[in-house]
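Structures for review follow.
The numbers here are math on the coordinates, done by the rules we state, and not lab data. Predicted, not measured: the structure shown is a model, and the values here were computed from it. Cβ atoms are built from the backbone, for glycine too; each structure is taken alone.
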Structure P
Amino acid sequence: MRGLWQTLLRELAGLLLPVDCAGCGAPRTRDGLCVGCARALLGTAPWRAGASSLFPGLPPVYAVGTYGDEIRAVLLAHKERGALRLAAPLGSALARAVRRVDSLDGGRGAEGGAPDGRIPPVTLVPVPSARRSTARRGHDPVRRLAVAAARALRAEGFPARVLPVLRQRRAVADQAGLSATRRARNIGGALEALPGSGRALGGAPVVLVDDLMTTGATLGEAVRAVRAGSGRVTGAAVLAVRTGG
């Protein structure tokens with residue numbers, strides 16, 4: 001609860017007072033990002049990211065950028081410092097990666113379309129945060145980004161929804177500094193789909209969303225859990241890829 005109040009107070013202060021750019025520290029920005037850092041998020045085409053060879057079954061993953069400099073600073077400001085106003089531009093950037101994933105599912109309208117020809121919404125499933133992390137931060141950053149991305153997609157006339165159907169079934173160790181093999185061992189079997197998730201998903205195409213990919217271990221586990229719950233994963237979208245392991 002304390003984390004939630006601290007987050008809300010920081011956000012209220014940001015609404016009332018000009019704030020420095022979360023990416024580069026430029027003073028007195030209107031929405032928490034300067035023009036240059038906003039361009040770093042929104043000005044480049046999402047690209048297909050490669051995961052570790054340990055996860056050959058991972059579906060296509062599209063990323064907005066690499067985890068460094070401005071993008072790293074913006075992600076940390078939103079995730080760890082409660083800069084909630086950044087969810088909107090981050091969500092818009094994530095939406096562009098989702099569009100790239102969904103464009104690969106060429107049979108979406110035919111395979112999963114409604115009888116009247118309407119295209120069913122793409123379903124964004126956020127990779128879940130640990131409960132203790134959510135409590136400490138006062139918010140669930142990936143879920144918030146998924147909601148912002150779906151809102152941006154709908155504003156463009158692209159049907160989208162968010163279904164948080166995954167949860168952690170056991171605690172995992174901090175992944176920082178672990179090799180791809182140790183990450184896979186650490187996260188393996190840690191996620192599960194909620195009861196009834198297959199019915200809720202209804203055969204709609206699922207795009208997993210996360211803020212960061214390092215080796216692909218967490219996304220690989222999320223894919224396994226969604227498929228075990230009868231979901232159909234077509235790919236994943238992330239904001240950044242950490243290079244160099």
Structure Q
Amino acid sequence: MNTPLSTEAITLDPGHVTLAQLRRIHAGGVQLTLDVSAQAGMRAALATVQRIVDEDQVVYGINTGFGKLASTKIAHERLAELQRNLVLSHSVGTGEALPDGVVRLILATKAVSLARGHSGIRPAIVDALLALANANVLPVIPAKGSVGASGDLAPLAHLACVLIGEGYAKVNGQVVSGKEAMAAVGLPPFVLGPKEGLALLNGTQVSTALALAGLFGAEDVFCAALVAGSLSLEAIKGSVKPFDARI
């Protein structure tokens with residue numbers, strides 16, 4: 001099993017995650033847990049999806065095709081195949097892999113989004129996302145391929161691939177198969193249930209993570225510039241009067 005980076009803990013409360021917490025996640029060296037209050041909502045949403053399946057209702061994304069096939073009903077015995085094919089068919093990203101800090105943010109924000117209880121996904125999958133982040137087992141997600149309209153579909157598909165034992169991830173800095181990555185955190189690959197593939201792909205967690213990384217970088221540059229400016233002023237024996245708060 002991959003060795004966790006740290007025992008420093010952050011409890012993620014959906015809807016109440018702070019920028020300070022996200023900055024620490026981006027930097028790494030933290031262990032993430034989900035606030036227990038999220039469990040009830042996730043289970044209720046999962047029960048709703050299961051009731052739709054059991055009652056054989058036709059609901060988009062659960063037992064229908066996608067896009068132009070939205071009105072095509074999918075047989076019950078092929079629902080798992082439907083979700084798997086959705087993930088695999090969207091894993092078409094290109095370019096260099098996203099940085100580790102960005103991927104950690106993607107895992108955390110995806111888990112928080114799903115934990116709000118509106119997606120009908122199993123809590124075990126949310127736990128798996130956090131397990132990957134905690135062990136620093138990071139899906140290899142190509143930087144290019146998202147249009148960001150209905151979600152970062154392609155890059156999030158690469159994340160979802162690891163959960164089903166496909167695709168690639170980094171374990172201790174080495175690229176391994178998705179199946180090996182799941183084994184590194186002590187989990188078997190998931191067989192996705194109704195709607196779970198769609199829930200994993202829909203969302204803007206990749207765009208959000210990139211924006212956060214940019215924000216944190218800008219804050220770091222600002223702080224460095226502030227220190228450099230202060231030292232430069234000191235070095236030239238400049239006056240501090242122009243910096244008076246009244247000016």
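If helix-only ellipticity at 222 nm (-39500 (n - 2.57) for each DSSP H run of 4 or more, over all residues; to 500) is computed to be -12500, which of P, Q is the source?
Checking each candidate, the match is P.
Rank structures P, Q by Cα Rg over 2.2 N^0.38 Å and report only the one at the top, that is, the highest.
Looking at the calculated values, the largest one is Q.
Of the structures labelled P, Q, one was used to calculate FRET efficiency 1/(1 + (r/R0)^6) of positions 51 and 179 (r between Cβ atoms, R0 = 30 Å, to 0.05), giving 1.00. Name it.
Going label by label, the one that fits is P.
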